[in-house]
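Following this line, the structures themselves.
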Structure I
Amino acid sequence: MSEKENAQNLVSRRSFLKKTAMVGVGLAAAGSLQACAPKAAGAAEIKWDKEVDVVVVGSGTVAFAALAAKDAGVESVLVIEKGLVFGGTSSLSGGGFWIPANYVMAEQGLEDNREDAIKFLNIVTAGQSNDELITNYVDTANKMAEWSRDKFNFQWSVSSGKQYADYYEVDGFRSFGRTIYLKRDDKNLGGGGTWSFIRETLEGLGVEIMLETSGKKLYTNEAGEVIGILAEGLDGELKIKAKKGVILGTGGFDFNKEMTTAFLRGPIIASNAVSTNTGDGQRMGMELGADLRNMNSCWGVPFYPVDPEKLQGEADWQIYRGKPGSIVVNKYGERIGNEAAAYHVFNRAFWVYDTGKFEWRNANSFWVCDSNFFERYFMPGSGYQMGVIPEWITQADTLEELCEKLGIDVDGFNATIEEFNANAAEGKDPVWHRGEYQFDLNTAGDATRTDLKNPCLAPLEKGPFFGSVYGPGTCGTNGGLRINKNAQVLNISGQPIPRLYAVGNTSGSVFGDAYPGGGSCLGSGGVMGMLAGFHAAALESLS
């Protein structure tokens, strides 16, 4: 696979900025936390503007709930979407679904099993999920793939290249196959194509879709059952009765400054989630007494804090920082982690609090490379064009001069680079183990470099040198309403709030703070969406 093809596979969101204008450096304050739950309203007190069986709020992975509800025989399903584009952040993704022990692997002779998948998730979730959610996910994930194939002719495939290993090389790890994609005409559709296909399928089933319509408040009856939702669209407010249930999938809270400041464990400088992700579903659930999980967590991805248009949609997954001839250091000149690690894993390195200096020691940090890097690889923000240096990248003839321009401690950096260069020449990284893992080699390693002892490591030695500020960001928060194995929202006593469900980034992730592998967000949301739709469909309709 060529460098350009690999870059485009890893960064499939590159064109979304001009299409949706949904990414910003920094976060716009939106919405506010509500302190008090509204008084429950009896059904007889509400004059409904619209009545349906199931209301699906959002159109990302929660769309699988709409598919399942229709498949189960529900007559009327309504999808309301706050944004202009169907699919939300999911439509901007690479389109992968992390599905362990999937049927595509079996067909291709790739070994996987339930026990290893559960073992792997128990390790990487580090106690922030639970046995019920983990076991249920592993037991249901492939059923979702087979169900969508058999019912809706969804054709799944593994990646055409073997660069997508699980993101943590621990017990139960698989180097290839757990990330699958929807395909059509033997081509992977990506996020945009996948959600276009899902929309076509829903419309063919008679599902009504209302764009630019947001959920504002949930209605309950005297028994505490969720009976409908107050929505707001282009024509004003709309009271919608849900005779079976409401399924929330409004995304995360990346663009609610109050919530990110209150909940996330550290600062962020940007997000490439859609700007409509302002915590609407979390807020509506909290108003009814819903419990929360993983609110300090996000699907992390590092960013360069510049005008998003200049990045042309390029978040830094790992194609820049992990390539030979590059390094990431904090302002003290210290490396902060394995630069070739997966984006979510590396993003965690920024949130280190220095108790001696009372500061986030690694936020922000700096990405630095030399001319050997520049001559071989794309620069971030170049639009995947060789030889292009974006104006926001600082350039200097020497590393000392570059440190002075960027604000990096020269002495600290010199000590770091002396050690790093000596080890890199020997193909070693005893500090952060870069290039020792299959994921590193698959994604950041340059197998064409016969001059290197390790395809992920090369000394920084040829001027001029280049660098930029580099900091933590999100491609979605993953904390939200606590759910059970049916995606029912639970209250603080652990009891289901009747007829209320949460899916995707509106719920507390089944993976806790972990991102097991490429497509974890879509995989978990799609599987739980299917379960929510089936469960709601089985309920007796309210009169």
Structure II
Amino acid sequence: MSALWQLTATQWLQRLLRGEVSARESVDAQIARIEAVNPVINALVVERFAAARAEADAADARRGRAAVCGPLHGLPVSIKECLAVAGTAATGGLLPRKSVIDTSDDPHVARLRAAGAIVLGKTNVPQLMAFVETENPVYGLTRNPWHGERACGGSTGGEGALIAAGGSPLGLGTDIGGSIRVPAAFCGIFGLKPGNGRSNDACGLGFSAGQRAIVSQAGVLARCSADIELGTRVVFGEFDANRSSAPLAALADPRQIDLATLRVALFETDGVFPAHAAGRRAVREAADHLRTQGVFVEAWTPPPLIEAQELFYHLLSSDRGAEIRRQLEGSPVDPRIARLKFFASRGRLFNHAVAALLRAFGQISAAEMLSCFGHGDTDHYWRSVIRRQQFEQRFHAQLQAAGFDAVLMPAFGTPPYRHGQAADLGLAGTYSSLWNVLGWPAGIVPVTRIRADEAVGRATTRDRATHAAHHCERDATGLPVAVQLAAPPWQEARVLALMQALETHVRPTPDFPLTPIDPARPES
């Protein structure tokens, strides 16, 4: 029989319901696993073990009285550090905030707890949740459990690492540019970013909350798609007795969707930054697996996605970094954030001049990204909002005209970064940010692991990003590789149906990246 920490959330809940294990035994088992793995990966950075044990005892007493219990009753979970959990600080990697103790829960944390979940603690993030490596001046560096010298992604990176290492069966995160999906892909687990308006992030840290064209969404990470569905239902408020109205649209049952009626568009690269070889293979293999279940999958060419990159950086830097600068006051600043703050605050003439210089020296990737910074006026912001709406309408219209219901594509442009590579690689294309710009739901399914012949690195150029990608891909044998599935707004059930169908076929395959795993220690 599997150890408790090896169970998925769904399996664990079944054992709790049958009385085979108590909430207190569950919490104790999970704490023991955290204490075994966390010194290696540094994923859980705020523990509330004593409170969790007390809450577990109360949960067991409640079940003993045959009281009505929620769908997550007695299940240990973990929470992204930037989200409010009463009695803890939410720093977002800002040192002055370590003394600011929240007195109430984030709305989505409250829903998890109202459903019976027991919060073990909070997991690490990059400073201001602004890049895809998890490190900050308050809590330090989090390591990928698959390889100690690799990043776990970000900004929900601590969750990805902890869940992959068996320290938690279910975690709550947020996603404004890939923050749930990149850690899921890098750590070999599952994740779902809901579409805009489904579960708006109430965190208030990071990019300006006043910017509403690209809206961060709360969502869950786990080790199987069934857990993603259950956690998403809780986050959406389906079990929330305190909500003032019904959810905007109930999550349909993914099992009621006829897979044979679905037509899925496939593309292997975004045309902005070429995807790595293993990522492209994973997409082809995933397509074959879906076809065996009656899903129609065919190659499709989307509208030029360079516009998605432009819009992403235009909109998130529309205040020229003013909100980031305010939040950073009095705190040590991560060098990656310092660079972002510097260029976001400069005007268009400065950034265009630097971009031209970069292009002259072959730094095309950096030049293209830098060209997106520098506006700071209301008119430009409104025009960018209109451009985003037009881009979404054009993308949707072209997908519909081709007869497709969903999209299959790489999860990310590279394998898990080596520590420090986010400075040169950024988001490595639009693989994650595209679905935030569109506002569509998107999910991650681990599919395979990198093979030795795929770990040789792409052809390199003078471009620092290309060179960094080459270095990232070298010696990456055995690291997990995922694919991404997305669908139009309000179609989370369609994404989940495809995730569940794909998982059924890939989980038994020899190369599937099974988790939880024992963390690999960093090389000496």
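Given structures I, II, which gives the highest value for FRET efficiency 1/(1 + (r/R0)^6) of positions 120 and 368 (r between Cβ atoms, R0 = 30 Å, to 0.05)?
I
For which of the structures I, II does the calculation of semi-axes √(5λ) of the Cα gyration tensor in Å, for residues 208-503 alone return 45, 19, 17?
Of the options listed, only I reproduces it.
Just checking, which of I, II has the largest value of Rg/Rh (Cα atoms, Kirkwood Rh)?
Comparing I, II by Rg/Rh (Cα atoms, Kirkwood Rh), the maximum is at I.
For relative contact order in percent (Cα under 8 Å, 6 or more apart), find whichever of I, II sits highest and give me its label.
Sorting by relative contact order in percent (Cα under 8 Å, 6 or more apart) in descending order puts I first.
Going by FRET efficiency 1/(1 + (r/R0)^6) of positions 184 and 336 (r between Cβ atoms, R0 = 30 Å, to 0.05), which of structures I, II comes out largest?
II
If we compute mean projected area of the Cα convex hull in nm², for residues 72-263 alone for structures I, II, which one ends up with the highest value?
Largest one: structure I.
When helix-only ellipticity at 222 nm (-39500 (n - 2.57) for each DSSP H run of 4 or more, over all residues; to 500) is calculated, the result is -11500; to which of the structures I, II does this value belong?
Source structure: II.
Bear in mind these aren't lab numbers, they're just calculated from the coordinates by the rules spelled out. Quantities reported herein were computed from a predicted structural model and do not represent experimental measurements. Cβ atoms are built from the backbone, for glycine too; each structure is taken alone.
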